[in-house]
Structure I
Amino acid sequence: MPIAGVIIQTDGNDNGQVLEQLQAFKNVYTYGVHKGNSIVAVFDCESSKELKGLADQITEQVQGVMGVYPAYVNYEDEMEQAQE
């Protein structure tokens, strides 16, 4: 199962609202706000394609999100399955 540690960059206006909206996403786990406009989060999905789709969906649908930036991505399991 691919996992990504990400920074969700916000416009800094209403991080509480952004955090609340992020909780509605099934595979998103948030760990607070850093330096006023960066939300630390972890995504876990069934495929790397789903990780990308989730990041795109959050960027497009959550008001106040400027972008989703991966800090760490592990898709080792997916690669092993592809080799079998």
Structure II
Amino acid sequence: MQIKSDFTIQKVGSSYIAVAVGETSKTFHAMIKLNETGAFLWNKLAERDLTEEELTAALLAEYDVDAEVAARDVHKIVESLAANGILK
């Protein structure tokens, strides 16, 4: 899975905001607020097609977090992004 190319993310203060651009902005009118970890996962998915297992491994390599917590958090964000039509 990968973030569709019609989305961009910017740091605003201590948060990250993702919005639709281009043609997608005509139908997707929301802004997505992410924390640092969410933005890290978003950027990984924007770079290339990754599985949940690969995202979990990247999260574990970057942050000091329990493997079970990392896998649960990855699944949660992937589910949310998929439900909102952000993943291809």
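Every read-out reported here was derived from the displayed coordinates using simple, explicitly stated rules and does not represent laboratory data. Worth saying up front: this structure is predicted, and the values here are computed from it rather than measured. Cβ atoms are built from the backbone, for glycine too; each structure is taken alone.
Computing helix-only ellipticity at 222 nm (-39500 (n - 2.57) for each DSSP H run of 4 or more, over all residues; to 500) across structures I, II gives -10500 for structure I.
As an exercise: relative contact order in percent (Cα under 8 Å, 6 or more apart), calculated from one structure in I, II, equals 46. Which structure is it? Going label by label, the one that fits is I.
Quick one: P(r) over Cα pairs in 10 Å bins from 0, in percent came out at 17, 51, 28, 4 when computed from one of I, II, so which one is it? The structure behind it is II.
Comparing structures I, II by distance in nm of label points 7 Å out along Cα→Cβ at positions 22 and 54, which one has the largest value? Please list the in-between numbers first.
Values: I: 1.2; II: 2.0.
Largest calculated value belongs to II.
Using distance in nm of label points 7 Å out along Cα→Cβ at positions 30 and 46 as the calculated read-out, with 2.6 as its value, let me know the right label among I, II. Here the read-out was taken from I.
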